[in-house]
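Every read-out reported here was derived from the displayed coordinates using simple, explicitly stated rules and does not represent laboratory data. Source: prediction; values computed, not measured. Cβ atoms are built from the backbone, for glycine too; each structure is taken alone.
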Structure P
Amino acid sequence: MNIILIGPPGAGKGTQAKRLVTERGMVQLSTGDMLREAKDSGTEMGQRVAEVMSKGALVTDEIVIGLIAEKLDSLGDAGAIFDGFPRTLAQADALDDLLQARGAPIDHVIEMRVDDEALVARISGRFSCASCGEVYHDTTKPTRKDGVCDICGSAQFIRRADDNEESLRARLMAYYKQTSPLLGYYHAKGQLSVVDGMGQMDAVAGAISGVLDS
């Protein structure tokens, strides 16, 4: 099963993708992670990525699709969770062509819909462990022991510089401009489902499972 998770920054896509990896044996395909891996891999594709990134240029859709194709070849029968891709209609078409050629099309596109005001409050309080990357929140998910990561015991934490109200509202506007055509695209194809992304993590996970099991 191949799925796409769509939602604004802070909607919890990464958290839900990790649960699907653990509970269903799926593989999370994050374009950001793939680009970083490729840049350090030394492969021909990796050299192309490194060259583009060294110039500060945007990686082309052709390269991203090539990376996804390589990754899919290594997955075997594991289903893929596309996180952060596609972002444009051209990318959606290219991904569809790639998957159709492999006989493994997208099964579900899940929009994690949120309330903007609540989302701003959610993101403004989040921080993460500088060592293992575990994400926390000042009020909804503090560390069990003040100043110590629950997972790895590190005492070093970081906050994104753009996790503030002004930056968040700008990112939300960019997200809606970018993804509204995609939502229409997948709705027209009969693949789009919507879940409430503002619920508790278990409730959101249950809603996503309900879509996948339908």
Structure Q
Amino acid sequence: MPTHHEHRRSWENFYREHKNPWRVNKYYGIEIYIDKGSLILDLCSGTGNASRPLVEKGYSVVLLDFSMNSLRRSGGGEYARVLGDATALPFRDSSFDAIIASHAISHLLEEERRKAVSEIYRVSKENAILVFEAFTTGDFRYGKGVEIERNTFLRGNGIYTHYFTEDELNSLFKEWHIFEKNIRHVERKIFGSIYKMETLVFIAKINKNKKVFIHARHYE
């Protein structure tokens, strides 16, 4: 199993070799839940594709990633950029009005994922919005590579990916009332064949009195 340092180096190499590896910007439509002056954290941001639509609408967004190369490729000066670790966020308690965790914990090991979820909760303000998206075991890449933990696979590029089950997510977010989830399917054509990408997406309103409401959103 690669060390944390080796995994970080694999991501640095990945972004060094791929100028913009993510093909499209994502849009979660959370503007209806947040004020114009909201401060948003894009966790494990990569190049910032998940939050770029919000930046373009004038929201203040902080990108956090442990790869310097990913932050360097994140575009113009509209973002604040922070080099940091999702398991030990360098922010004060209750700092953010919204957090985007788009595949933010898919590339962490089990204990790291639990720490990251705890940190997300810590730095969120009362009634903050959380966007969560992650790969599921229905994704076409599930099972490819070496299984280093249950449902976590190491590929040849040195990057490991975890694929979630719904039961696992219910456990990970057991303090939050998840009443609806959305499974997103995207077809990708690779060398003439069609493959199915599958992720789970939810949007949650964080209430630190343990009353959390998640709004299902539907994506084509």
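Here distance in nm of label points 7 Å out along Cα→Cβ at positions 80 and 128 was calculated and came to 2.2; which of the structures P, Q was it taken from?
Details: P: 2.2; Q: 1.3.
It traces back to P.
Here helix-only ellipticity at 222 nm (-39500 (n - 2.57) for each DSSP H run of 4 or more, over all residues; to 500) has been calculated and equals -6000, so which of P, Q was it run on?
On the way: P: -15000; Q: -6000.
This value belongs to structure Q.
Looking at relative contact order in percent (Cα under 8 Å, 6 or more apart) for structures P, Q, the greatest value goes to P. Highest-scoring entry among P, Q, by mean count of other Cβ atoms within 10 Å over residues 8-15, is P.
Set P, Q, criterion mean count of other Cβ atoms within 10 Å over residues 152-159: the highest-scoring structure is Q. Computing Cα extents along the principal axes in Å across structures P, Q gives 50, 41, 34 for structure P. Sorting P, Q by distance in nm of label points 7 Å out along Cα→Cβ at positions 56 and 200 from high to low puts P first, with the largest value.
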